[in-house]
Structure I
Amino acid sequence: MSSPIDRDQLQNLVAQGAQLLEVLPADEYREDHLPGARSIPLSQIDRESAAALDANRAVIVYCWDMA
């Protein structure tokens, strides 16, 4: 289930062990991303790439797009 969260909720979830997942292209991830975030571009998310995530921890998926 997904739902939007605010900055305070994000910080609390990360403090509790949530994983950050940046889904923009790799070059944009290299340009700027949240500390500790993992990069899996949206176009590359599949069963194999998702297996790199810890299934026992929450995942916060985000992208930064000013468009």
Structure II
Amino acid sequence: MKNKNINLLIKIAYNTSAVLVLLGAFFKLSHYPHGSLIFTIGFISGMVTMSIENYSLKKKIKELEKENQNS
């Protein structure tokens, strides 16, 4: 249950950051205000989400390696 919730949150975070990047790019191309800010927030949130996911995947790999060595 916990793993499903974490995966759902990661998917939501990735999608949100992608929407922010696209929206920021649209704002910049249309010369609307705050396009750079939205674009930057989208990239930073994507990088943070990716870092969190990489950390959890490394943790899962270590657990599986320990399980494999015990077998």
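For the reader, a short list of remarks on this structure follows.
- Given 2.0 for distance in nm of label points 7 Å out along Cα→Cβ at positions 11 and 59, calculated: source structure among I, II: II
- Per relative contact order in percent (Cα under 8 Å, 6 or more apart), the highest-valued of structures I, II: I
- Computing distance in nm of label points 7 Å out along Cα→Cβ at positions 3 and 35 across structures I, II gives 4.4 for structure II.
- Among I, II, structure where helix-only ellipticity at 222 nm (-39500 (n - 2.57) for each DSSP H run of 4 or more, over all residues; to 500) as derived comes to -6500: I
- At a computed 19, 54, 26, 0 (P(r) over Cα pairs in 10 Å bins from 0, in percent), which of I, II: I
A short reminder: the numbers here are calculations on the coordinates, not readings from a lab. These figures come from a predicted structure and were not determined experimentally. Cβ atoms are built from the backbone, for glycine too; each structure is taken alone.
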